[in-house]
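What follows draws every value from the coordinates through simple rules; no lab data is involved. Keep in mind that this is a model prediction, so the values were computed, not measured. Cβ atoms are built from the backbone, for glycine too; each structure is taken alone.
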Structure I
Amino acid sequence: MSAITIVAIMKAKTGNAQQLRGIMESMIRPSRGESGCVEYVLHESTDDPEQFVFYETWQDEAAFQSHIESPHYKQYRLDIEPLIQSREVHRLRKLTS
């Protein structure tokens, strides 16, 4: 199996950026501790302080599925829902090294 990269882009509703950022930051430690997590990095847009991007790499599809089924991920999704204006997720496969 091959690694899978996830790019998740979240745009906060006006006035919710700091709260959203805090919730997203709280996901880093437990996610990095999961089996199969290669990389889990949070970014903030330099153009828009209300936009955040998670860049994640998982060992394989099974590791990613385990992540999205974890209790901390399910709670995270519930917690961010009222704070986000939009959520866009891209699943990527590396073509070159």
Structure II
Amino acid sequence: MADPVTGIGHGPTLRIDKLLWFARLSKSRSAAQKLAEDGHIRLNGRRIERAHAPVRAGDLITFPHGDAVRVVRVIQLPTRRGPAPEAQACYEELTVGA
């Protein structure tokens, strides 16, 4: 049976709603859950419709933020919702070229 934390040999994972909340990319975990369940988030280019979708370091997340679209690459999985500098160290912001 696969280990629920590490997946099937692909490294540790974290639910996408928790990641967005821990990394301070969403104001609340319930807001992150709603974004995911409404199909507004793309994980590595694939639309997801579940808040428990697993995210790993290196994954690319695209989601709406206000009037813009944000694209971030996960550098490391956060272990808690810490201060902003700690949260910002967990991802890198990518810009969408026009």
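To test your reading of the models, identify which of I, II gives 0.90 for FRET efficiency 1/(1 + (r/R0)^6) of positions 32 and 88 (r between Cβ atoms, R0 = 25 Å, to 0.05) when calculated.
On the way: I: 0.65; II: 0.90.
Computed on structure II.
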Relative contact order in percent (Cα under 8 Å, 6 or more apart) - highest-scoring structure of I, II: I
Source structure (of I, II) for distance in nm of label points 7 Å out along Cα→Cβ at positions 64 and 80, computed value 1.5: I
Test item: helix-only ellipticity at 222 nm (-39500 (n - 2.57) for each DSSP H run of 4 or more, over all residues; to 500) calculated as -9000, pick one of I, II: I
